[in-house]
Structure I
């Protein structure tokens with residue numbers, strides 16, 4: 001969260017909205033899942049109307065001190081609605097991320113920190129995150145199963161026909177099941 005809040009502010013001179021933060025996080029995780037079979041943050045997403053929402057963040061945004069690296073500051077929008085601005089605090093530590101993850105996060109900043117606002121990002125999540133589309137179509141507000149991001153039922157294909165990303169995802173899921 002800190003990376004996106006800091007880098008978005010550097011590029012736009014505007015604080016990140018909570019909706020834009022959720023979009024950055026979802027794009028990061030689901031794009032990386034497609035490439036590698038892993039979701040780096042392992043957040044749980046809900047298929048809400050405006051796109052995937054990381055519930056671990058959403059549910060704690062009103063709790064003072066819930067996050068050590070960002071604050072969620074309430075504000076009133078021009079149309080009278082309420083929202084949150086995500087303000088960075090602290091220093092980002094890149095040591096927690098692999099180089100490929102950092103590259104993906106930087107690419108997202110370059111793509112979306114253009115001052116377009118959350119609406120453009122929201123539209124993009126609706127068209128490019130397959131797991132959100134599938135889940136929202138079946139059951140709005142349900143928890144998104146990341147397996148839905150793959151173009152086929154990877155549990156029903158022969159193991160030797162799986163892509164590397166698909167195979168990694170299934171192995172990671174099995175390990176989590178055994179540990180859980």
Structure II
């Protein structure tokens with residue numbers, strides 16, 4: 001059987017990785033596809049958390065604490081435990097046949113931060129069903145993930161108002 005589902009990766013230092021994924025989720029839901037979104041390293045209140053209320057085809061879970069893991073800081077045992085729980089949930093959603101599209105938001109940066117291993121992501125990619133679209137997002141996608149992906153988009157930061165205006169994240173725009 002020819003594979004219909006693909007592995008898409010949205011990575012890079014520019015803004016728009018999660019936004020692209022969420023747009024794809026809405027497009028899929030509007031076409032009647034069932035979508036699962038697992039958000040890694042996120043435990044904050046983001047605007048997109050209302051998606052399941054507005055689109056019953058979308059299921060969304062967060063696997064992170066309200067605190068950010070800052071570069072250079074070692075993740076806590078709780079951070080690692082939540083990431084592992086997220087990996088189990090994403091794997092289950094991918095394999096249980098309930099979803100047409102499974103998205104793992106910030107999973108690439110979870111590897112970079114030491115919460116998960118590249119091998120775990122490669123295994124996840126390897127066992128995906130032929131008819132399931134899978135999406136990974138996050139900075140620092142590894143060469144191994146890029147090699148096995150069917151589509152890779154790198155968001156490149158050219159100019160951002162955070163740098164010039166020191167703005168906080170705005171509801172509906174950045175969070």
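Quick note: the coordinates plus some simple rules give every number you see, no bench work behind them. Owing to the predicted nature of the structure, the values given are computational and were not obtained by experimental measurement. Cβ atoms are built from the backbone, for glycine too; each structure is taken alone.
Figure out for me which of the structures I, II the number -14500 belongs to, where helix-only ellipticity at 222 nm (-39500 (n - 2.57) for each DSSP H run of 4 or more, over all residues; to 500) was derived from the coordinates. Derived from I, not from the others. Between structures I, II, the greatest calculated value of distance in nm of label points 7 Å out along Cα→Cβ at positions 111 and 143 is seen in I. Relative contact order in percent (Cα under 8 Å, 6 or more apart) computed as 29: which structure among I, II? The correct label is I. Structures I, II were shown, and Cα Rg over 2.2 N^0.38 Å at 0.99 was computed from II. From which structure (I, II) was mean count of other Cβ atoms within 10 Å over residues 7-14 calculated, if the value obtained is 20.4? The read-out was computed on structure II.
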